[in-house]
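In the part that follows, the structures are each spelled out as structure tokens.
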Structure P
Amino acid sequence: MKPWEKIGQETVYNGRLKVVKKTFRRPDGRLATFEVRDTVDVVCILAITTEQKVLIARQFRPGLEAVVLDLPAGFMDPGETPAQAARRELREETGYEPGDLKILASNPVSAYSNNRRHNFVATGCRKVGEPQNADQEECEVIELSLDDFKARLRGGEVTDIGSGFLGLDALKLL
């Protein structure tokens, strides 16, 4: 199978997130149009403290209209490397800094987005200050035992399931 021929695109929304309508010609000649989120890459961190607790950001998410459990994560700023963004997001959302930070993998966020998620594991995390919530954020940092985190991950209670399992696998904690 080959990629379809792109014959046009237009921006349909340009706010915090950008949405682009892309039109493709299929191999049989028919046209197909999709709305795609056009945005910057993100980082997601499985962060474990020196006491072997997993750091979780409990926060309200407008898409779900609910309070959820997130791994520390966020958009990369212009000019940042994934590692710089991961350190910044971890510090901003939790008030912790890692003793060690390793990138595990980078993957597409979804089939309808052009950005990538850079997955990290941070170990030896220690508290160095208070979280610094952005204007439209209200985060509560909680620490879960590894067993509690694994149970919540398996139960679908954590939004970043893939990043969580990837981190646990890298640490041989599954």
Structure Q
Amino acid sequence: MKKFIWVAVALSLGAWSSQAQQISRGDVSAGYSFIRSGGVNLNGFNTTAAYNANDWFGVVGDLGVYHGSPGGVGVTALTYTFGPRFSVHKSDKIVPFAQALVGGSHISASFGGFSGSTNPFAFILGGGADVALTGSGRVSLRPEFDYFGLRAGGATGNGLRISAAIVYHFGQR
């Protein structure tokens, strides 16, 4: 009987550890982003790298480059933010998350041979979900919706960022 109990415990621990292995140590993503801020639309690219400390908490860095030409003015924005990400791993197929990122940005504009730039504080609050595209869950589609803010000179510019990215999950916990 004791042997049966030990085998049952070993199998239970094995099943538990294999379930825990479904959570990746980290991920990298790259994709398209659209920003609407202050009546200006910018299209661009963003990439992220994340490390998952456990099954619900991770740290992420986000780098984005966006461009638009509202009214003939060329506007380019570079953002670099980092912060915590909180995930809910209830399913292997869809993993929702929320994040709060802070950092900086560089925005430049040019028109008719004149140009200028500024470096406001940037913050991103929002989230999305990783939707598994493969059976192993290593490759996912990440739709994301974020409140996007820029703060400089005592004023805050409010905006919205919508992104869609391909994610590669690496390592197993």
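Starting from the value 15.5: which structure in P, Q was mean count of other Cβ atoms within 10 Å over residues 116-123 calculated from? The structure behind it is Q.
Where is Rg/Rh (Cα atoms, Kirkwood Rh) largest, in which of P, Q?
On the way: P: 1.04; Q: 1.16.
When Rg/Rh (Cα atoms, Kirkwood Rh) is computed for each of P, Q, structure Q gives the biggest number.
Distance in nm of label points 7 Å out along Cα→Cβ at positions 28 and 60 was computed and gave 1.7; which structure, P, Q, did it come from? This figure was derived from Q.
As an exercise: Rg and Dmax of the Cα atoms in Å, for residues 52-147 alone, calculated from one structure in P, Q, equals 13.5, 38. Which structure is it? Of the options listed, only P reproduces it.
Only the coordinates and a few stated rules stand behind these numbers; no lab work does. The model shown is predicted, which means the values in this text are computed figures rather than measured ones. Cβ atoms are built from the backbone, for glycine too; each structure is taken alone.
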